[in-house]
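FYI, it's all coordinate maths here, none of it is from the lab. The shown structure was predicted, so the numbers you read here are calculated from the model rather than taken from an experiment. Cβ atoms are built from the backbone, for glycine too; each structure is taken alone.
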Structure P
Amino acid sequence: MEEEAQTPIFVIEGNDVGVYRSRADAERDIEPNHVKEGIYEAFDARGRRLKLAAAGHRTVIDLPKPYEQDPDLLAAKLRYYLAYIKDPAGDDPTCDLRCLIHASLTYAYEPFSLRRVVKELIRNVGDVVKR
């Protein structure tokens, strides 16, 4: 039986992290042209590096064989990202990879839906009220 990438999937460009609850969501959202440019690195929830490929007008994400595992690098990138966006987990030295992944799910990509629009609206109104 072929081993699959474990979700969530993390697609990283520099210090920006895209968090995807499924491989299909990541494949739909990531532009194949950007994949061709080689600007992304991707990991699964176990810190295994994933292979991104452009197949025509779509992106394909696979767990290569053999795979390279680097959970410490994934944890460092998630920690930096979470600290940058002012999530407390990013500054918590006791927050391990599992904790960082859990915190990052708050910012996971959601395909367009009414739920997503309402969530964004509430977040934006909250920011205005805080000011």
Structure Q
Amino acid sequence: MNPAETIEQIHDKASSDGFAALDNNEQIVWVVASADFETNLGGASGYLYNTAGDHLPLLVTAFEAIGCAKLATVARTLLKELSAVSGPADRDSRYVALSDPSPELAAAMDAFESGIQDCADNYDAQLESFIDSWS
């Protein structure tokens, strides 16, 4: 199975059985692939507003697990700034924070969005290598 098929299979499993049913490796793949999809579709605010944003705390360790130190640092900064004004796992609180972000949160969102859209750390290839290592 190629990495794209594996990602699709993991998303299907999460949709049918819930995120908690995913094993550790599958959770890593899900949070990275979801951050990629949501951010490229709707920017950092789209990622943070949607359900994928519930997993921002895990995204930091997921980027570290696949070897993307730069993106882990950017995600850690975003988590810190979001946590200063909102509960990162509470979608409604994130929505309020996103409606009028502080300059620090806005800068962290811009850096996150740029990192994803510019494929910092070559994360797409890193994710594929991570998938190939265990699937």
* **For helix-only ellipticity at 222 nm (-39500 (n - 2.57) for each DSSP H run of 4 or more, over all residues; to 500) computed as -12000, the structure of P, Q it came from** => P
* Work out which structure the value 9.9, 29 belongs to, where Rg and Dmax of the Cα atoms in Å, for residues 52-91 alone was derived from one of P, Q. => Q
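Have a look at P, Q and say which one yields 2.0 for distance in nm of label points 7 Å out along Cα→Cβ at positions 20 and 68, as calculated.
Numbers: P: 2.0; Q: 2.7.
Computed on structure P.
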* To do: Consider the structures P, Q: one of them gives 2.4 for distance in nm of label points 7 Å out along Cα→Cβ at positions 28 and 108 as calculated from the coordinates. Say which.
  => Q
* Structure fact -> Computing P(r) over Cα pairs in 10 Å bins from 0, in percent for each of P, Q, the value 12, 39, 34, 13, 2, 0 comes from structure P
* Structure fact -> Structures P, Q compared on FRET efficiency 1/(1 + (r/R0)^6) of positions 60 and 84 (r between Cβ atoms, R0 = 25 Å, to 0.05): the greatest is Q
* Among P, Q, which structure scores highest (criterion: percent of Cα pairs over 21 Å apart, for residues 4-75 alone) -> Q
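Output the label of whichever structure in P, Q has the greatest value of relative contact order in percent (Cα under 8 Å, 6 or more apart).
Comparing P, Q by relative contact order in percent (Cα under 8 Å, 6 or more apart), the maximum is at Q.
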